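So, here come the structures, one by one.
The numbers here are math on the coordinates, done by the rules we state, and not lab data. Since this is a predicted model, take the numbers as computed values, not measurements. Cβ atoms are built from the backbone, for glycine too; each structure is taken alone.
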Structure P
Amino acid sequence: MVNRYAFTRTLSSILNPLSSIFASSPHAVSSHHLTRWLFLRGLGLVYFTAFVSLWVQLSGLIGSRGILPAADFLTAVYSQLGAQSYYYLPTLFWLNTSDTFLHLVCGGGALLSLLLIVGIAPGPILLLLWAFYLSLMVGGQDFLAFQWDNLLLETGFLAIFFAPWQFWPKLIHESPPAPVWLWLLRWLLFKLMFSSGAVKLLSGDPTWRDLTALNYHYETQPLPAWTSWYAHQLPAWFQKSSVVGMFVIELIVPFLIFAPRRLRFIGCAALVALQLFIILTGNFAFFNWLTIVLCLLLLDDAFWRRWLPHRLTAQIPNAFSASAEIGRGSHGWNGFLAWFYPLDPANPRPILLVRMQQILSLALAVLIFLLSSAHLVRLVAPLPRPVQQALVWIAPFRSINSYGLFAVMTTTRPEIIIEGSNDGESWQAYEFKWKPGDPLRRPTFVAPHQPRLDWQMWFAALDTYQNNPWLINLMLRLLEGSPEVLALLDHNPFPDAPPRTIRAMLYLYRFTDFNTAQPNSAWWQREQRLQYAPVLSRASQ
């Protein structure tokens, strides 16, 4: 008997610490007031970065003298589709496509982002930010068709319902966040991460299957940083181990998003660690920072109390108590509806109005979840026709999306070098600000800013100029000497007058190594392959 009790005490001493790590207290009531407060400010910062980053490039990309003028695009679409254009291309630029209005929308978005950071009218501001960024994505055409643009729009759309709809809410007076919208934002994070891992396996790409993808990634990613050069030199065993770790984080860790709080915190740490590693070895605009902002939603107010200044967390108790009362006092149908639109003791409303809001929130949340889930289901099975039609119907709004970068790893790095000449014999290269060009120039960090022309040049080099007609437009603008387009470049070899002819050549780039980098300290080796596009001259315009 003594041995049995001793064994029980020993077993308890082992299991109790484990249970404290991997399980939440049954009496704990999670509150997310401060989590929402931090999330919305983080989202505002990402929005601000996205708008300002685009603003400084706007004229050269889609202005009247840019590469793909928004006005020409909308006019061409309207001539083909008529009034249907307003549905397929939902944008404020139907009202006005002048350069002034383009800048007004972009600058207005930056200003609204600051208001969100300050905390003024979060709900209405998020609605305007969503409309402004959607308008720019539509008008931006190829230059705003990146997955992080979609992710920002989808996150911003869900945040409209997650945010408080008060003019200047204080933490202590904020209406409590509706659990369903918190859950849907977490579901978005799950969809993003799990899809990113699944597409790599489902693509059948041999570099993912044999764990050699990172042998190529650092060298062939769109805009390497100088750290990418060093990461590329790491031994093969480390690269393979990194791929295994990445698959664990992208395919297994996402399930911890829905686990008890302690496990969820571990999942949050792993997801953030992956994003920080990507930030340190590449330039993926605001993508990784936005993902980290989504990871904040895996934490609760009890966590923030331990790490944030008391002057901030001191505002939580009343809000926390209110949430606890709602959690303890809501049962049955009332409790179920409160999950979609919680009752707010500090701001009582007519019960009929509250019920209507709860039911509408329920219907919208279920619809969003079903359509969002369809993007995961379609990875492994065909969708029913009605679901396919529903996805087509909502596609123009870019707010329920599929994700998955680098499903197929590029193993070589072609680069387009644009050159001009006045005699057709000697050619001088235009140097871009961030993409590889001069082999001696060190790759640099540019994220969270996204040089969108440099990015598009990477995609164009992997394809043909016929599938990238904007590149011919770029060459024509350089022949014209367009100051808006030249401002997107780092070096113009023809400062006095544009060249008479221009061409695009394709080179193959490879990182040097510790041996071949000497004696000239080159970062790249390159060899010319072929002429990418026809030679253009001023006479051919």
Structure Q
Amino acid sequence: MNVAVEGKNIDITAGESILCALRRAGTDFSNPAEKPVAAMIGGEVFNLNYTPKRECSIRLLRYGDDEGRRVYERTLQFVLIIAVRKLFPGARIVTRYSAGDGLYITVEKAGTGAPLNEADTDLLRSEMKRITAAAYPFVRRRLDVRDAIEFYTKDGQQDKAELLRCRRFSYFDVYSCPDYSDYMDYFYGEMAPSTDYVHVFELHTLPEAIVMLLPNKDDPAIPAKYENSPKLLAVFAESDRWGRLMHVANAVDLNRRVENGTIRELIRVNEALHEKTYARVADEIIARRAKAVMLAGPSSSGKTTSANRIATQLRADGLDPVMLSLDDYYIDRDRIPRDTNGEMDLEHINTLDIPRFNGDLALLLDGCEAEIPLFNFKTGKREKQGKVLKLHRDQPLIIEGIHALNPLMLGSCDPNSVFRIYVSALTTLNLDDHNRIRTTDLRLLRRLVRDYETRNASMEHTLGMWASVRRGEARWIFPYQENADRILNTTLHYEVAVLKRFVYPLLEAVPPDSVHYCAARSIVKFLNYFAEAEVDDEIPPTSILREFIGGNTFYK
């Protein structure tokens, strides 16, 4: 049988795996940047041990690919789990959230609940190095879901057992590493063939957790460095605490609230917590006597609604804030810089007229008039005449845009006169203890709903834009998040149950031959474990969620 591997024809004998065929064809497995970790066939990801059933075209996935990094992360996470289970029997392992180029993972020792200390982490690192050097193979097998529930119940992983009761299918695929451990786990996606594929990593010890660092994105031969982000981690910790207060730590907890009707109470409490946060931010702005508020964040983080809710709180304190969008400072579309693919790089900071903005901001903060430009998105050009604006003493300026925290935007203005806010949806809701919901996946889910509901954009259209959006965020937004005076977390612990019903059937309808099939299935996989909630009448008109599902009264 003949298959095409990235344009090169390879003969595969009956029963031969992709991995065996690649080795026979002389594929380079020594270079970490080029080493394949999985394969994509017809838009679906397969383990390299998969045996093709018919002639096909195969694309190899490497660490440089988004899905390749996910395969690496799952595999390394499995290695960490089996190592912890051997060294610290009975310990509870919870993958909490991302931390830079790694995962924030808590390990609570049996009996005491104590976290790992430096000596424990050193021991764990050595054991993981030994496991990866041994090149133990992983084995994938299919279980009846009832057998899987029984296994995890006996193992004390009630979170995973309960989640499987929500599963739509009667089977469950698991991975094991039988040469090292009899433990079985699954991370809702494919893994590498053996432990030696994930030998590049590092562990960093924090007071309450460890950070499992993945390879450097630019040089996968070395582990990424730990970058301390105390403000971001503090916000994640606060979200985690809110989840515990509302008894919603994972998908099962949320499903239970949907089924018994207490999701309405959850919505009220969650929205009240948001309102208290916006009120505190307004108090901080007033205490600072800030003349301007610069508010930035990645796509679908809820920037616009956050800016409006802060403005409302400032008005409740007797001020008269003025809103300003950086979108009006776009240069004409035909002047926008192109990326390496020759496409317009809409995320680049040079899409903005920075000198014009610097000048206008300086005038406004000095109490002078400035003519604010108006950008026409239909024509892709700036209008010939803008609007004249002058601020009075009780009128703080609220400036919203993805580049608002970039130091270039301040120009010569006094930084002490500005209050900086970073906004993002930093979810801590998990599927189970070992499977988190990625913050990027939650924002993508929001974006899919918004683009479909407000712009009639197809799932494939939005999925096709997402890679470019994320590249822009990594370059222009994330590096400045720790510059913020305040980080606002706009995640709502109930939102997945609401968002699901808007796009789930549309994502399921993305055909297997679509280049976006894999991305669509990734969202569908985690949505499969959530119950839908029809509680539109309970969601306030000023909720962050209204920015995506519609009905936000700020725009009326």
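23.5 is what came out when mean count of other Cβ atoms within 10 Å over residues 283-290 was calculated for one structure; which of P, Q is it? Here the read-out was taken from P.
Source structure of the calculated read-out (helix-only ellipticity at 222 nm (-39500 (n - 2.57) for each DSSP H run of 4 or more, over all residues; to 500), -17500) within P, Q: P.
Please compute mean count of other Cβ atoms within 10 Å over residues 131-138 for structures P, Q and give me the label with the greatest value.
Values: P: 23.1; Q: 17.0.
Answer by largest value of mean count of other Cβ atoms within 10 Å over residues 131-138: P.
For the structures shown (P, Q), FRET efficiency 1/(1 + (r/R0)^6) of positions 403 and 515 (r between Cβ atoms, R0 = 35 Å, to 0.05) is largest in Q.
Taking 1.10 as the value of Cα Rg over 2.2 N^0.38 Å derived from one of the structures shown (P, Q), identify that structure. Matching structure: P. One of P, Q was used to compute relative contact order in percent (Cα under 8 Å, 6 or more apart), and the result was 19. Which label is that? Clearly, the read-out refers to P.
Between structures P, Q, where is distance in nm of label points 7 Å out along Cα→Cβ at positions 43 and 115 highest? List each step's numbers first, then the result.
Numbers: P: 1.6; Q: 4.3.
Sorting by distance in nm of label points 7 Å out along Cα→Cβ at positions 43 and 115 in descending order puts Q first.
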